[in-house]
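Structures given as structure tokens follow.
None of the figures in this text is laboratory data; all of them are computed from the coordinates on show. Computed from a prediction, not measured in an experiment: that's the story for all the values here. Cβ atoms are built from the backbone, for glycine too; each structure is taken alone.
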Structure 1
Amino acid sequence: MPCDLREIFTPNSYVVRKVAKSILYSDNDNLWYQRIMKKVNSIITWTTDERYDNYYYPNYTLTIGKGDCDDFAFAQMSIEPRLGVAFGYYKDGEGKRIGHAFSVGIVDGILYIFDGTSNIIMRYVHDKDKEYYIHYIITKNEVYALDESVDFGDILWEE
């Protein structure tokens, strides 16, 4: 079903606001984004949607306490509207590209990854030889395409 993924961004949800208030705020963006990522990671246990990916509203994900990579990222984005959700892939230990979604944020003019599923924080450099690669970034107001050649990586689950 076609949808605008920006509709999943729900900062005014009661559950999202409650979680946001439980995080110690910092004026340092890097520290603030890290705290959000770690809080979401402490609430949500990673699980798979199997073959068909489903996008859940953050209030649902934070309430049931489980979700996949995009659920982590949309929860982080809803807690802090300056974060975005990136879609692309990461390379596993063997160099295999795996389709993935994760949060991104700008800190001092530099794009950083705040991957809540694996607790990875790193500066992003748009280069296919790196560990992460971004095709799209969804923010509360915009959708950015970073590359015209879309290759989302391998599907983890096949029937």
Structure 2
Amino acid sequence: MQFKKSIFSVIAALLLLGMALLPAIFRGTSRADLVGPDLSSFKYEEVEFHDLDLKLAGLIFTPESEGPFPVAVIIHESGPSARNNQWYLSVTRHLQDSGTVVLLPDKRGCEKSESTWVGANFDDLPGDPLAAVEFVRNREEIDSSKIGII
């Protein structure tokens, strides 16, 4: 019985040592940077809409085929937004190629939208995506029964 406890202790110690060494083993390894389309490779329209008195702006990407189209409104994660973000543009390219209009709004306080996202509270922020949805709902090329939010 004592022998089993000793073996268990040695195995546990080796596992802990291995886990402690993992950061050192993988230090210096890096992931490849995200590679995606550049904003200059898109045809888009700059747009403005409002959340109450706050001017918001963004880009709308329309497929080259005939509409009306479904639409996806991309809502930004935490932190600032940038129009040339390759993750957003990769999603936009895929959706646009699939026949979907994409609205990529600027987060409040970023690019051409007014105000600031820093310090905005949970009472302020929900109005921005709602304003974006209302904006696309009223566009001629949009099938207003097919509006999605990403």
Structure 3
Amino acid sequence: MTEQETLAFLQSGFCGRLGTVGADGAPYVVPLLYVFMDGQIWVHNTSARGHLRTNIDHEARVCFEIDEPGEVFPYGGFECDTSISYRSAIAFGRARVVDDRADKARFCSALMEKYGDRSLPRPKDVFPRLDAITVYTVTLERVTGKRNLLPDVGRRWPAVERR
């Protein structure tokens, strides 16, 4: 995908996986809800110093991945000739902890706008547990996007044998 298509996909994706590296060199990946705002990926987790925070404090370089599966389809006459349509994006960058309370609240508002049910009769943009979370931003250094489109019916097996 082009960079513009990849960034648009990052804007609309549902759940992402943030990859970090620990002091011992071991990789760690955690699934997180996120928002893409200000050209950055914003995520949050507990304020407790766990695996994620320890790794980011050790090494700010991270990788973030989202994907969207599509339809599984046959492309050839053998059972193993099967593929799937999909889109995926991988962002490489540097993570940092967001300390500013106003920025943390802005993130939470954007998160609720994306995932919450704003029609419920609850106070909006009130975050009494702001100190119980750590918010991270990932400043993008490079993004890549990939897709495998579902072929039109006339271009699928058995009409067309693709190998």
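Tabulated data
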{"item": "Identity of the structure behind 0.94 (criterion: Rg/Rh (Cα atoms, Kirkwood Rh), calculated), options 1, 2, 3", "result": "1"}
{"item": "Which entry (1, 2, 3) yields the derived value 1.5 for distance in nm of label points 7 Å out along Cα→Cβ at positions 16 and 80", "result": "1"}
{"item": "At a computed 3.5 (distance in nm of label points 7 Å out along Cα→Cβ at positions 32 and 56), which of 1, 2, 3", "result": "2"}
{"item": "Test item: Rg/Rh (Cα atoms, Kirkwood Rh), for residues 64-111 alone calculated as 1.33, pick one of 1, 2, 3", "result": "3"}
{"item": "Among 1, 2, 3, structure where FRET efficiency 1/(1 + (r/R0)^6) of positions 24 and 136 (r between Cβ atoms, R0 = 25 Å, to 0.05) as derived comes to 0.00", "result": "2"}
